[in-house]
Structure 1
Amino acid sequence: MCHPEVECISKGKAHKKYEFGCKAALVTTHKEGLCVSMEAMHGNPYDGHTINQAIANAEKLSQATIDQIFLDKGYKGAKIEGKEIYRSGQKKGLTKSLKKALKRRQSIEPHIGHMKSDGKLGRNYLKGKEGDRNNAILVGIGHNLRMILRKLRVLFAHFFCRLQIVLCWRFLKTQKGAIN
């Protein structure tokens, strides 16, 4: 079966030179890694030309302004007025805190990997360009839900652990009072 909306995307890597599908623009929060905006981009656009639309969409959805943008080397030459853009491998104009923040940008790669494997971003079963767009949005939502549920599991584990400690302490206190 032939799908005309599928493009050949050159990856430039030795182990995987090409992928077939469409590009996805992902905007995440810097510290938490929550997906703010996720959209499918057809026509195999240059990464530097997609950043304006992706940031505008993220600001619209989050209703917050984005001041600093951390990008990989694929976005070389991209500029947005009123925004500070930092690229991986950049050396000039970086303070110690900005260098640390730029290293934090590397943490997005595992998120993309999890979205491809756990979120089924690697294979889309929805039909057409509209299916690609819907799949990208659903993958972003699923990624956020998995991260929120993980945090809630940790929070409840801490809560129940503390509750057990308090209950054990009260039980031991009553046992000690019963012995005396």
Structure 2
Amino acid sequence: MPVKKPSRTTLRKVKMLLLDVDGVMTDGGIYFSESGDELKKFNIQDGYGIVKLRRSGIEVGIITGRVSKIVARRAAELGITQVHQNLHDKGSAFETIRAATGLREEEFAYIGDDEFDLPVLTRVGFSATPADGVPAVLKKVDYVCRRRGGEGAVREVIDLILAAQETAGKSRTTHA
């Protein structure tokens, strides 16, 4: 699937990035220890990207269909306060976040990889999926990452947003 070049104008409007977890922040695998503990692997580059994005003034939130203490812990480590778990109606979770933040739909970006994500992917200003997103999602998003879920796809999108925002900042100061 060819990667579409995202619009810098669209990326400049982003004030909040929302993320799915399984298949986006992770590789989609669910690992269990012998004692039954659930384990997930998060990409450290994605984590640092989230920290950079938040430092630039762009908030980050999570909408996931599963419940996991690991997700809550990782979100806390990264300073993510909007964490919505156990939600199969991600559209209503998005509406809750939108109402709480006062942001317009076009000021959100969302990364999702499966059909449960479509109600959000089709409403936000910028939508993306990892390279291994399901076909229904690949067809609907603004951007298909080169990287797979859990392997830097989140960082790839963050770098696009930050580059567009940085360019916008330079053009504003240049014309001042």
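No lab work stands behind these numbers, since they all come straight from the coordinates. In this text, all values refer to a predicted model and were calculated from it rather than measured experimentally. Cβ atoms are built from the backbone, for glycine too; each structure is taken alone.
Before moving on, here are some points about what is shown:
- Value 18.0, calculated as mean count of other Cβ atoms within 10 Å over residues 37-44, assigned to which of 1, 2: 1
- Origin of the derived value 30 (relative contact order in percent (Cα under 8 Å, 6 or more apart); candidates 1, 2): 2
- Origin of the value 15.6, 62, where Rg and Dmax of the Cα atoms in Å was derived from one of 1, 2: 2
- When mean count of other Cβ atoms within 10 Å over residues 85-92 is computed for each of 1, 2, the one that comes out at 14.9 is 2.
- Of the structures 1, 2, the one that -17000 was derived from, the read-out being helix-only ellipticity at 222 nm (-39500 (n - 2.57) for each DSSP H run of 4 or more, over all residues; to 500): 1
- Parent structure of the calculated result 2.0, given that distance in nm of label points 7 Å out along Cα→Cβ at positions 117 and 165 is the read-out and 1, 2 the choices: 2
- Read-out distance in nm of label points 7 Å out along Cα→Cβ at positions 109 and 141, computed value 3.1, structure in 1, 2: 1
- Origin of the value 0.6, where distance in nm of label points 7 Å out along Cα→Cβ at positions 13 and 125 was derived from one of 1, 2: 2
- Which of 1, 2 leads on distance in nm of label points 7 Å out along Cα→Cβ at positions 45 and 69, largest value: 2
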